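These are the structures in question, set out in turn.
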Structure I
Amino acid sequence: MIVEFTSEIVTDFLWRGNSLAGESLKRRNGDSYESFTYAPAFQPTVDFFSHDRKFQLQLFGNFQLNQREDRDSDKRLFQSGSGGVGPSYLGEDKSNWDPHNQDLCAQTLQSGAMGMGGNLAECGSRVPGKDVAPYKEPNGMKRSDGLFVVFTYHFDATKFGQFSGGIWFYNTFHKSPSFLLPSGTQTANPYAAGGTGFPYGPNTMNANNRNAITRLTWHEYFIVWKLPFLRSLSPTLSYFTQYSTENGGYMTGRNYVSFQMNHEFRKEKFFRIQPSVNVGYAMGNNALDNRSGIQDITSSVTFHFGQFFLKAVNIYRPDLYLWDSNNYYGFAGGDPGRASWNRTSEDGLVPNPNKMYGPVNSYILNTIDSFQSGNPALDSVAKIWAREKFTLQKIPQFLFYFSIGYTATF
């Protein structure tokens, strides 16, 4: 048996144009999406080969290194659970934060804090300050920890090139609000913001409800063809199709085709340089949006110093409409009640996490929503325009990360 081990520290977990850590960190901290996010992770890889290198088992782990614990991201004052309704500031009108009267206890506590009295009997067995208080949302970076398991068989090379094929599994270790559309079997939270009426009733799709989120379980079949020409550039064509049924199966059946080339200069020398480029095409980004296009153009350059290496990676996402969707970025603030905030998939704009929560943002959004000119039709258009001007941001088209690592063969 041959064993190859790689230990790598990356500044962000990016793959195929997907941000599997950095964008979650932005939502956790209420920051705007950017091209570079410092969300460091330790990524060990162990490859086990049979003596003839035909059978391969690969284990790849991702373990986030900072901001691993949950935090209060929605900044609401009185809540009966994570993701629950609650005022963002004491004077916030009930119609803005609990229009469906989901949490009468929170309403009572707000009234009491403002010196307006209130009926604590509405709280039942819930203790103010303990059961009804600011809650942390399920958003710690530990929720991006996961493990790839890859099984591959490499066929003998022929004049037509070399083929290999197999399956891989990726599973996160914890439930995460980054993965939406959970199955109806998960526990509902009657206090989750967004309303209790159809189709949410109660709102199990709120990404901040720790009882309604799910683990990512991503499984694919794949075929890889190392082409029989331009061998110095290692041209490789790969086809992947997803068959896992997490998140209600809305990712099942999507396909990803990639073409990759790389070349190692100064091969077998102590100092080596290896540029690489990969073009990935998605055929059906998911079963709901069903959009196709170039998902990513990923280019990298790796500097090898013996068994150590430094890597710089740039990811270009040319077809932003693949990403301009609630099914990728999630509902604004994780709240299905705000599903309409990303109205179009043609403008390359999505809700900015920096404009979702907190007393200042809530006050501005409430002011916009309360605008009245006497012309209801005009008011509706003006409110949408003002809200979108305030909340939307451009999807980052370029993403970057850097890494440092070490490789050994046993």
Structure II
Amino acid sequence: MQRHTMTAGMQGTYMPSVGAPRVVVLDPDLGRRAAVREALTAAGFASAGEAGYGVEGANLVQKTAPDAVFVALYDQPQRALQTIELLSTRHAAPPVLAYAKTTDAGSVRAAMGAGARDYVVTPASSEELHRSLQHVLAQERRRCTTAGGPEAGAESLSHAGAVITVFGAKGGVGKTTVACNLAVRLRQETGQSVVLIDLDTRFGDVALALDVPVATSLTEVARDLPHVSGEQMRSYLTEHSSGVMLLAAPPNPADWSEITVGHVEQAIALLASVCDYVIVDTPGTFNDVVASAVEHADTVLVISSLDVVSVKDTWLALEMLGSWGVPAERLKLVTNRTAPHCVVSEADVTAALQRAPLMQIPYDRAVSAASAVGQPVVLAQPSSAFSECIGEMARALAGVVPVRRARLFGLFPRRNNKEVGR
């Protein structure tokens, strides 16, 4: 399975700055950012800026061209690792260092595997920070001298945004309902950019479910590709009142005949280069479009309702996806109780599919009530059981820790008077 990439034209060579090395800190927690900034200043480094993960962080690094990037591995490890990978694969990229509280070998391997040049365990003294960053910067200078600088030209960039494909082996299991409500709740929970792509080749009901008028769709995108950039893709999107953006399915199913898998792949990659989350709704069938949406996803939510046919089809689908080479860790089972009384229980599904679900969505009359008025349930009835469950799912996928705030003290030790006088 290949991760989807896109070509960009960043030219130039990484060149260390004169004076105190400039460092960008990428951490979604504002308090931790402040603590890291103070520690880096004590270690003799200058701040080049601070941001969160994904698109926001990548744009800041591109804009400021720092000497190094410091990335937190705390509450959102997958987003952090994806950001490290994105930055590390960019042409003329500054070196990336990860920092975290944990010392387990798995976390270190994951960070280094994503492209981090060093792993700093916190709390760390200013001397430890200075030693680590100077060692990485010295390595970078030697590498540039030996290689004569990175080769100029186009670069292959991993997408900055997280792609989440909502998949089901059959129709009627609630894929579109989950996709729409998850998109809105991700926007609410994270405050980051979320785009929803309707790839249902049979019905394409996302615009109807959100009750938004659509002027442009995937039809126009396919017509204009490949002469469209990530930023230009925004002009093809329809904005929902929640702030979620929609790339609608063709209004006429016959238009799908003009849309190729290549068009779909490019649209996903372009949107993932400028949006933090890309949610992809798919039809309840297997075709090339579904295969592409699954292949290029960071996470695949496999939706199954609690009936024998759905569970059997889901088992076959999981077997097929495994044979395609989709890593098991990308596949997240979600059970959806679409009726008040079901013969099959959640425990039965877990036993039959030999995997525990990421989430068990309860039956909730609020779903049909909200659908009748074209509103996502999480907006129409935010305190309903369904909405609470979708919120929990959004937090799990985004790595957002609810209610509890990370303790800000103890991240990096403050300098005492002796250290200040050194």
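Computed from the coordinates by the stated procedures, all read-outs in this text should not be read as laboratory data. Quick caveat: nothing in here was measured; it's all calculated off a predicted structure. Cβ atoms are built from the backbone, for glycine too; each structure is taken alone.
Using Cα Rg over 2.2 N^0.38 Å as the calculated read-out, with 1.05 as its value, let me know the right label among I, II.
That value comes from structure II.
Ranked on distance in nm of label points 7 Å out along Cα→Cβ at positions 36 and 332, which label among I, II comes first with the largest value?
Result for distance in nm of label points 7 Å out along Cα→Cβ at positions 36 and 332 over I, II: largest is I.
I, II: which one has semi-axes √(5λ) of the Cα gyration tensor in Å, for residues 236-347 alone, as calculated, at 27, 18, 15?
II
Who wins on distance in nm of label points 7 Å out along Cα→Cβ at positions 116 and 132 among I, II, i.e. which is largest?
When distance in nm of label points 7 Å out along Cα→Cβ at positions 116 and 132 is computed for each of I, II, structure I gives the biggest number.
When Cα Rg over 2.2 N^0.38 Å, for residues 60-187 alone is computed for each of I, II, which one produces 1.33?
Value 1.33 for Cα Rg over 2.2 N^0.38 Å, for residues 60-187 alone corresponds to II out of I, II.
Can you spot which of I, II the value -12000 was calculated from, given it is helix-only ellipticity at 222 nm (-39500 (n - 2.57) for each DSSP H run of 4 or more, over all residues; to 500)?
II
Given structures I, II, which gives the highest value for distance in nm of label points 7 Å out along Cα→Cβ at positions 100 and 380?
By distance in nm of label points 7 Å out along Cα→Cβ at positions 100 and 380, the leading structure of I, II is II.
For which of the structures I, II does the calculation of distance in nm of label points 7 Å out along Cα→Cβ at positions 52 and 308 return 3.9?
Of the options listed, only I reproduces it.
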